[in-house]
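Each structure below appears as C-alpha cells.
Any read-out appearing in this document is the output of simple, stated calculations on the displayed coordinates, not a laboratory observation. These figures come from a predicted structure and were not determined experimentally. Cβ atoms are built from the backbone, for glycine too; each structure is taken alone.
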Structure I
Amino acid sequence: MIRGILTLAILLSCAPLGAHDFWLEPSTFRPAPGTVVTMSLRVGENFEGERVTRRSARIETFIIRDAMGERPVPGREGRDPAGLVRVDDAAVIGYHGKPHAHELSRAKFEQFLREEGLDQVRIRGDRQRERFHRFAKTQIGNAPTTLGFRYELVPVRDHVFRVLYEQQPLPNAYVTALSRNGRRLTARSDRNGEVTLNLGKGVWLLKSVHLLPAPEGADYDWDSLWASLTIEL
C-alpha cells in the first residue's frame, strides 16, 4: 500500500509532464437501466494510471447530465471511486478541477509542447510557470455531450469529434486518441473545429491541450486547458 501511495505522489508531482493525462473511468459504459455506475478519477499516461480519491477542495464542478437534466455527482470524501450515479439511459459525466500551479524548466516545457502538438508556441526565460485546468468527460450511450466547459471534446458523428474552446469551434487543435490495446491516433481540427479519427471497437481516451498566455500582471506565464473524453465504441 505504501508503494502505491508513493507512486501516486510521484505521478501527481510530475504533472503535466510524464504522467500528465487525467480522465474519468466509469465502472461500465453500457449499464442496464437503473444501474448505479461508479466514477473513478485517473491520472497517468498511455491510458494507464493511478486512481485519484475524491477531494472536494480540488473540484470546481463534478456533474452528470441526462434526460432528467443536470445534477451534481455525489461521492464520499477521500474515497475511490470518486463518484457514483444512477443511470437510466444515456448520460454524460464531467469533472472540472480547480486550477493548479506548476513550474517547469525551459527544456521540460519545450518537451511538453512537442508532446501535445504545441510546437508553434514560443517561450521566453528559463523557467515557465503554468496554471493548468482539467476538464474530463465520459459518455454513456448516445448522450448530449456539450457541458459548457471552457475546453471540451464533443462527439459529432461516427469517427468525427469537435473541439470547443469557450463553446466555439477551435481550428488547428491537436487531438490524440489512445485505446486500451495500445493504438494511438492523432489529428488536427479543421476550420470547423472537427477532427476525424478512425477509431475501432473498444474503450478510447481522447485528449487535447490548449495553451494561453497568462493575463497581464499574473504571477504565472501560461494557462493550459486539458480536455479529455472517454468512450466505448
Structure II
Amino acid sequence: MALSSNVVTICDIDVNCFHSIEHAKDYVFEHCLETANVAVAINPEKIIRANESDDIKNLLNLCDFRYPDGIGVVKAIKRKTGLYTSRIPGCELWESIMIEAGRKNIPVFLLGAKQGVVDSTRKKLLTKYSVNVVGFNDGYFDSDEDMIQRIKHSRARILCVAMGSPRQEEFMIKCKNEGLNAFMMGLGGTFDVFTDNVKRAPNWAQKIHCEWLYRLLSQPTRIFRQKRLVKFLKLYLKNNF
C-alpha cells in the first residue's frame, strides 16, 4: 500500500505530517526520488518570516516537501486540527535518509559548509553507512549555473544542501528549474553537527523540546532571531493560523 502524508496549512504554508521519522523517510523513498522534489524544514521562525515577507512565503511554497522540524509547528497543527504529527528534526531525517541511501547504493551529492567540514562529512558517510557520494563541494562557489551542471553530470539522485536559509532553498529551486531530477534537502548546519564541529543540544533538552533554549544560551546573539518565537506564540494562543 502506498504511503501517504496528511497536509495541514499553517499561515498559508502547507506542512506534511508524519507519525515518525521512519514514516517521513519511507515517504521520501517512495514518492520523492524519481522527479525533482525540494524538501524544507518548517519551524516557527520560518512561519513568522513567511508572514513578514511575501518573497520568503513564495519561496517556501515553491518547495515540494515541508516537514515540521519545530515543536511549535507540531503543536500548532494539533491545536488547529486535532491531528497528531511527530516532530521531524532535519538532522535526524537526513541521517535516516543517508542510511537508506547507503543500503540501496543511491548516488548522493553533498554541497555546503566549509571545505574541511564537507570532506569530513563525505568520509564519515562512506565509513559509517557506505554512502555512494558521487560529488561534493563547499558552499563557497562563484557560479550557480556551473555548479548545477556539475551536479547534473554526477547523476546524483539525492542532493544535500547545507548553505543556510533562504540561500539553500533559492539554490534548490534553481536546480529544479534547470531540470535536476533529484530529491533535494536543505540542511543548514547539519554537516557541522554530523562531524562534531558543532555540538547539538544534549538529550535532555531534545526530550523536553528546548533545543532552542540551549542554542540561545550557547549563542546569546540569537536573541534577535528568537523574537520571532514570541510572535509565533501570540499566533498560537489566538489559534490564528
Can you spot which of I, II the value 17 was calculated from, given it is relative contact order in percent (Cα under 8 Å, 6 or more apart)? I
Of structures I, II, which gives -15500 when helix-only ellipticity at 222 nm (-39500 (n - 2.57) for each DSSP H run of 4 or more, over all residues; to 500) is computed from the coordinates? II
Here mean count of other Cβ atoms within 10 Å over residues 29-36 was calculated and came to 15.5; which of the structures I, II was it taken from? II
